[in-house]
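Below, each structure is written out as structure tokens.
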Structure P
Amino acid sequence: MTASVLSRPRPAVATPTAAKPRRRLGPGRAIPFGAAIGPVGLLTLWAVGSAAGWLDPRTLSAPWTVVTTAGDLIANGRLQDNLAVSAQRAGLGLAFGTVIGTVLALASGLSRWGEAILDGPIQIKRAIPAVALIPLLILWLGIGEEMKVLTITLGVLVPVYIHTHNGLRTIDSRYVELGESLRLPPGTFLRRIVLPGALPGFLLGMRFAVVGAWLSLVVVEQINSTSGIGYMMDLARQYGQTDVIIVGLVLYGLLGLISDGAVRLVQRKALSWRRTLAD
């Protein structure tokens with residue numbers, strides 16, 4: 001009896017195990033200067049390819065050649081003059097497109113009749129690139145500044161409208177009910193509920209709009225222009241000056257990045273109350 005009890009296997013005793021560290025499912029912590037890693041890597045490949053002779057300078061000029069050319073263009077004033085003209089065109093188109101797109105979004109997002117009248121034509125315009133309208137705009141307005149600014153305006157208007165309209169329609173209906181319960185006047189309702197609710201969509205639309213303004217500018221400035229960055233690039237194409245063309249491309253890219261960065265900064269400040277995956 002005693003031997004059988006002693007020989008019986010003892011039940012296993014659970015031993016405490018160390019808790020596994022919680023796995024992060026998000027993208028992780030922000031990388032210092034992470035936005036510069038991609039451009040610096042691309043620039044490095046470009047420099048190495050040029051120094052090793054893998055890239056024909058007649059096809060793609062070396063980075064140091066482009067820097068020298070940019071210095072020459074700045075010294076003789078060509079770059080500043082053309083940049084001022086381009087910035088004016090893009091600024092006017094961006095301002096007109098933002099105002100018109102926001103007003104149309106408010107009219108369509110806050111009224112069923114407004115949506116019935118406005119949303120369909122704007123969705124049709126959304127399916128037609130602004131560049132495709134250039135031949136018609138030239139027939140109507142000629143090749144002057146009006147056609148160029150209007151083309152940029154059309155490229156800006158649609159993203160501002162689409163995202164602002166979507167922001168309006170995704171406002172929580174409980175806030176609207178609260179405004180009705182408090183008997184808020186229309187002006188207060190618009191200022192306290194509608195505009196803050198639509199702000200995230202509007203700022204997202206502005207990020208697309210600023211890039212769209214520069215994209216439209218690239219096209220219109222190469223249509224019988226006599227000034228602007230696009231004109232400078234088109235003139236360089238005729239003479240085979242790839243270094244000048246690359247200076248223009250780099251400038252367009254920098255302008256787009258700076259514009260987008262400015263909107264993102266405003267977005268971060270204005271929407272600091274939100275907690276998102278990027279935080």
Structure Q
Amino acid sequence: MRIFDPHIHMTSRTTDDYEAMYAAGVRAVVEPAFWLGQPRTSPASFFDYFDALLGWEPFRAAQYGIAHHCTIALNPKEANDPRCTPVLDELPRYLVKDGVVAVGEIGYDSMTPAEDHALAAQLQLAAEHGLPAMVHTPHRDKLTGLRRTIDVVRESALAPDRVLLDHLNETTVREAKDSGAWLGFSVYPDTKMDEDRMVAVLDEYGPEKVLVNSAADWGKSDPLKTRKVADAMLKAGFDEDAVDLVLWRNPVAFYGLSGRLDLDLTAPGALHEGNSILRGGE
């Protein structure tokens with residue numbers, strides 16, 4: 001079984017997670033730029049983070065046989081902080097990098113005017129750079145947030161079929177599907193979706209244009225949720241082709257819209273900028 005986790009924050013995870021993910025069948029990941037929990041106080045902290053997504057994390061993932069790509073953006077939460085918004089002006093120099101396969105995470109957190117501006121501006125950047133967009137739908141008041149997101153997408157220069165609407169659930173999937181966008185579901189312990197609910201959604205709406213992710217981060221989360229969804233699909237009667245569509249071919253197709261997805265992993269070097277993942281030995 002081959003698995004592509006299209007939304008996972010490996011900066012927050014350990015090398016043990018990479019090892020366990022590989023054993024479970026994960027061979028590729030996309031890591032979206034997101035809020036780190038601790039508020040950033042200047043644009044410079046974003047740039048160091050973006051550089052790590054483009055350098056250190058691909059190196060670290062390759063040590064465990066996993067191809068790593070990223071998405072770059074000013075996230076919705078920090079779009080409300082005027083200390084952070086100058087990042088928008090600097091995004092173009094990152095969006096031309098080879099490892100960047102989408103603009104993201106963009107979208108809504110609290111649905112403020114500042115978030116409206118950041119979402120519209122970054123959809124325009126995606127269109128200008130020939131990239132798809134990975135959109136975070138809000139965790140609160142989800143249906144209202146989804147409808148507002150779809151309206152902004154329709155007003156933008158980016159076609160809906162180049163947009164991934166993520167963090168969907170049973171209340172938002174129908175309208176998201178009708179919009180023509182790709183459908184993203186985060187499977188998470190205690191919150192968001194779980195394996196059984198995900199299988200029920202797939203049974204009702206089908207596997208076409210559906211991406212399933214773990215969204216694993218610094219909170220209570222599980223980087224093996226993609227494999228658990230695959231196992232649940234098989235148990236529920238889905239065949240191996242449907243599992244491969246959801247867990248591999250769909251994320252390959254969506255992020256492949258960037259023209260930059262490279263899943264042919266080459267043997268990694270021992271060092272990245274003089275550093276290794278080892279401690280205390282040669």
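For Rg/Rh (Cα atoms, Kirkwood Rh), for residues 193-264 alone, which of P, Q scores largest? Spell out each step's value before the answer.
Values: P: 1.17; Q: 0.99.
With respect to Rg/Rh (Cα atoms, Kirkwood Rh), for residues 193-264 alone, the highest-scoring structure among P, Q is P.
One of P, Q was used to compute mean count of other Cβ atoms within 10 Å over residues 177-184, and the answer was 11.9. Which one was it?
Source structure: P.
Who wins on distance in nm of label points 7 Å out along Cα→Cβ at positions 89 and 113 among P, Q, i.e. which is largest? The partial results should precede the final answer.
On the way: P: 4.1; Q: 2.1.
Largest calculated value belongs to P.
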- Item | Parent structure of the calculated result 23.2, given that Kirkwood radius over Cα pairs in Å is the read-out and P, Q the choices | P
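Out of P, Q, which structure matches -0.44, -0.92, -1.26 when log10 I(q)/I(0) by the Debye sum over Cα atoms at q = 0.11, 0.18, 0.24 Å⁻¹, for residues 105-216 alone is calculated?
Values: P: -0.44, -0.92, -1.26; Q: -0.32, -0.85, -1.39.
Derived from P, not from the others.
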- Query: Between structures P, Q, where is distance in nm of label points 7 Å out along Cα→Cβ at positions 41 and 241 highest?
  - Reply: Q
- Query: Given that P(r) over Cα pairs in 10 Å bins from 0, in percent, for residues 145-208 alone, derived from a single structure, equals 22, 37, 25, 13, 4, 0, which label among P, Q identifies that structure?
  - Reply: P
- Note on the structure: Re helix-only ellipticity at 222 nm (-39500 (n - 2.57) for each DSSP H run of 4 or more, over all residues; to 500): value -11000 computed from one entry in P, Q; matching entry is structure Q
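Quick note: the coordinates plus some simple rules give every number you see, no bench work behind them. In this text the structure is predicted, and so the values were computed from the model without any measurement. Cβ atoms are built from the backbone, for glycine too; each structure is taken alone.
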